[in-house]
Structure P
Amino acid sequence: MGRAFEYRKATKLKRWGHMAKTFTRLGKQIAIAVKAGGPEPENNPGLRSVIAVCKRENMPKDNIERAIKNAMGKDQSEYKSVTYEGYGPHGVAVFVDTLTDNTTRTVADVRSIFNKFNGNMGTTGSLAFLFDHKCVFTFKKKDGVDMDEFILDMIDFGVEEEYDEDEEEGTITIYGDPKSFGSIQKKLEEDGYEDIGGEFTYIPNDLKDVTDEQRETIDKMVEKLEEFDDVQTVYTNMKPE
C-alpha cells in the first residue's frame, strides 16, 4: 500500500469524527454541488461524486435526498470553502478545511482552538510546502482490469502512478492533480467504472514524530476543531501510530 493510503487509513477516524459529524459534512458538500450544477445527479458530475462518497460512508438514502431537497430551498445559505492553517502544539502542522456561510464566525472559532492549545495560525499557503494537495478517487474495480495499463492510460488525464487497492472492499483508490478533478472523473465514467467517489485531500510529505503524551494533546486539539459544524476535515503532519 502507498504512503497516501496508509496515512488516510490511520487518520480517517480522527479527521472525520463520529458518524453524525460525517453526515453534516457531506450534507454541506451536497448543497454546494446542487447549487453549482442542479439537483439531478445524471446531469451534475459533482453531485454524482458526492453521492458516491455518501454511499461509501453509509449515509442513508433518505438523508441524501433530504440534503438535495434542502439545497434547492430559497433560504438555503451559500457556503464557501475556506482553509485555515498553522502550527499546533509541539510544532505539528495543522490544516483545517471548512465550509461556511459566515467566515467571521468560523475564523474566530478556529483561532480560539489554536490559542487554547498554544498554537499559531498562519497565512494561507504558509504550510503548502509540508503537504501535497491532491484529488482522490475511490471506485469499484472491474473484473479483469490490468492495473498497469489502466494507470498508464490515466496518466494522460492527470493521475499519478501510485494507487492503492483494497481487495476486501474490491475498490481502487487513485491520486491526481486537483486541477484535473473533472477530467479524471469524466474518464472514469466513460470507461464504465461505478460508484466513483471523488474528494480533495492534503497528504503530509514530512511526518513529525511525537511522544504518546504529545499525541494525546494534539488529538484533543483536533477533536475540539471537529466539534464546530463548519469544520469539514482536519489534517496534521503528525506521524500515525
Structure Q
Amino acid sequence: MTNGQTQKLAVLIDADNAQPSIIEALLAEIAKYGTSNVKRIYGDWTGYHLKGWKEVLLLHSIQPIQQFRYTIGKNATDAAMIIDAMDLLYTNKFDGFCIVSSDSDFTKLASRIREAGLVVYGFGEKKTPEPFVSACDKFIYTEVLVSKADESMSIKRKSANDLKQDTKLVNLLRNAVEASSDESGWAHLATVGSNIAKQAPDFDPRNYGYNKLGELVAATKLFEIEERVVGEGHSKAIYIRDKRNK
C-alpha cells in the first residue's frame, strides 16, 4: 500500500515461461497486493505453442504483445518485456510490477525496478534461478497457484517431523522470532511475517501445505502460541515464542 491507497501494478507475463492454467489463481493472488492497471503478455502468437494462452486472454483482459522470433536460440520475448517494463517505469504511474516468468534474464530488471523504489512481485516455477527470486521483494511459486486451481495437484501438508528436519525453515522462523521479540521472548506474528519476508522473498506457508503463517508455526510444534486481546476495540492478535526460551 502507498499512502493508504491500493498499489497500482503493472503485470508482465512471459508466455513462454508460464502456463495458462494458472491465470485465474494468478490474478487472484495479484489482487492481494494491488490493482492490475496494466496486464500484458509477451510471445510469438503466430506459433501453435501458445494456443492455450489465446483462449484465456480476452476473458481476463490481458493484452497480447506480438514478438517474432528473429533468431533461433535467442529470446526476443525477454527483450521486449524488459523494454516495455522500463517504459512503464519511467511513466511514474505505478507502485510496483508483477513479473511472471521462470527465466533468470529478468534478474537485472527486477533489481533496477527496486532501485527506483518500486516493489517487485515475482511469479515462477520452483526451477526459477535463485538470483531472480532474490531480486524480487516477494516471489510466489506457481506450483502453489496450480494446486489452488486443481485440487488433484494440491501440495501435501508436511508433518511436524518433516518441518523440524527442514533446517532452513527452522532457522528462518527462529531468527525472525528472535528479531521481532520483546524482552520476554514473545513476538507478534504479523511482525514475524514481515521479518521473514525481508529475509526470504520466496517464503510462503503454502509451499509446505499450510494456508497461513500461524498454521505453519503451530505445525512445527517448536513455538508457544498465545492469543491476546489488544486495543480498545478488543481485537485479537497472535504472539509466539520459541519453546527453547521457556
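Every number in this text was worked out from the coordinates using simple rules, so none of it is lab data. Keep in mind that what you see is a predicted model, and the values were worked out from it rather than measured. Cβ atoms are built from the backbone, for glycine too; each structure is taken alone.
Observations, loosely collected:
- Ranked by mean count of other Cβ atoms within 10 Å over residues 82-89, structures P, Q are topped by P, which has the highest value.
- Highest-scoring entry among P, Q, by Kirkwood radius over Cα pairs in Å, for residues 66-121 alone, is P.
- Identity of the structure behind 64, 40, 31 (criterion: Cα extents along the principal axes in Å, calculated), options P, Q: Q
- Which of P, Q leads on relative contact order in percent (Cα under 8 Å, 6 or more apart), largest value: P
- Structure responsible for -13500, with helix-only ellipticity at 222 nm (-39500 (n - 2.57) for each DSSP H run of 4 or more, over all residues; to 500) calculated and labels P, Q on offer: P
- Origin of the derived value 2.3 (distance in nm of label points 7 Å out along Cα→Cβ at positions 26 and 178; candidates P, Q): P
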